[in-house]
1. Given a value of 1.00 for FRET efficiency 1/(1 + (r/R0)^6) of positions 113 and 153 (r between Cβ atoms, R0 = 30 Å, to 0.05), calculated from one of P, Q, which structure does it belong to?
2. For the read-out semi-axes √(5λ) of the Cα gyration tensor in Å, for residues 41-96 alone, a value of 23, 14, 8 was computed from one structure; give its label from P, Q.
3. Among the shown structures P, Q, from which was the value 17.0 of Kirkwood radius over Cα pairs in Å calculated?
4. Using the calculated result -12500 for helix-only ellipticity at 222 nm (-39500 (n - 2.57) for each DSSP H run of 4 or more, over all residues; to 500), pick out the matching structure from P, Q.
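Please treat every number below as a calculation from the coordinates, not as lab data. Values in this document were obtained by computation on a predicted structure and should not be read as measured data. Cβ atoms are built from the backbone, for glycine too; each structure is taken alone.
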Structure P
Amino acid sequence: MTIVVVANPKGGSGKSTIASNIAGYFASQGRAVGLGDLDKQGSSELWRKLRPPAANAVHAWPCEDGKLPKLPKGLSHGVIDTPAGLHGWRLREILEKADKIIIPLQPSIFDMHATREFFDLLASKSKGIQARARWVGMRVDERTLAAGQLHDFSQNLPIERITNLRSTQYYLHLAAHGLSLFDLQPHRVEKDLAQWQPLCQWLST
C-alpha cells in the first residue's frame, strides 16, 4: 500500500492539480487507486466525479469532517489532497501516514515566503520525512525572472526539488472533464509527460 499526500499550507499552490494527475498516473499504470479530498472546496473530489466511465478508474476515498480514514479495501494506492492552512495535530497525523509527500510551489515571492516555514517544519520533524518529501515547481517558465528567483530560493531548502511543471492550458481543460495528462495519447502532451517523468519514477520506487 502506498499513500501519497499533497500538501502546502498556502492556498492556490496547485495541490488539486498535482493530486488529480498523480491519481491519473497510478490509474494509467493499472493500480487500484483512491483519491481522498480533505479540502472543503472539494476540487479533487469534483474532478473524480467528472471522470468519464471509459477512463481508468480512480476510486473514492471518503474523508468526512477533515479526517483521514483507512484506505478502502481492495485499493493499493491512495492520494490525498489537503486543504490550505493545514497545521497542528491534523498535519502530523497525515504526514505520519504518508509514504510520499509532494509539495507544490509556485515561483512567486508570496508563495515562497509562505511555504518556507512549512519546509522548515518538515525538516524539523525527522530525516525520515525529508527522505519521503519532494517539492514541485508549478507554472514555471524557465525564461522568466521568477524562475530564476525560484532557483535561488531552492538552494537553501531542506527538501529536494523533483521537477518543474510548466504553465499550460492542458491542466485546466483536462480538469474540467475529470481527466489527467495520462489519459491522453502521449504524443499530444509529450513535453508535459517529460516534466512528469522524474516525479512518476520517484512515486513508483
Structure Q
Amino acid sequence: MSTVFFAMMHRLKYIQRWGLMRNTEAENVQEHSHEVAIIAHALAILRQNKFSEGRICPDPDYVAALALYHDASEIITGDLPSPIKYHNDPLRVSYKAIEEEAALRLLHMLPEELQALYEKYLTPPDDELTREALILIKAADRFSACIKCLDEFKVGNKEFENAYVDIKQRLLDLDLPEVRWFVDNALEAYSASLDELSAL
C-alpha cells in the first residue's frame, strides 16, 4: 500500500525553470505551480462571477487543483525550454507524447484505489469543461511568466525585456475578459516594492 507519488511531487522543487536565461533569482517548478494555481483559481472565479454570460464556467476549485499538477510530468522529463519544446510541429507532438507518458507513470505510482481519483488531474479528460479549465491555466501560466519578468526588472536585469513583451502579447491574444481584468487590475502591483504595496 506504500506509495512514492507524494515524495516524487515534493521533488518538483528541484526542477529549475528559465534554463536559457540569466536569472538573478532561481525559480523552480513547485513554486511556479503554486503561483499558477492561485492565478488560475482567480481567473475561474472572475469568469464565474463577472464574465459568465453565455460561457462555460469550470469550477474554480477544480481549476486550481488541475493547475497544481499542470507541470507534474516535469519531475520525470525535466523542464525543456520553450524555444526547443515548440521549435516545430513534429517536436511539439513528440514532446507532448513524452509528457503524457510521464504523467501516466506518475499516476501509476499511486495505490490503485487512488488512481481513479487523481486521473483527472494528471491525465485530464478531453471534455469541454476541462478544455476551458486548461485555457485558464494556460493564461495563468503566462501570467506567471510575466511576473517572473517583472521580478527580474525590479533588480535591473534586462535579459527578460523581450520575453515580457512577447508573453504579455500572447496573454492579450487569448482575448478573455477575465485575463484583461487581471492585466488591468492586478498585474502592475507585481512591480511594486513591499513598502509600496503596504501603502496601497
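1. P
2. It traces back to P.
3. On the way: P: 17.0; Q: 18.1.
This value belongs to structure P.
4. Computing helix-only ellipticity at 222 nm (-39500 (n - 2.57) for each DSSP H run of 4 or more, over all residues; to 500) on every structure in P, Q gives -12500 only for P.
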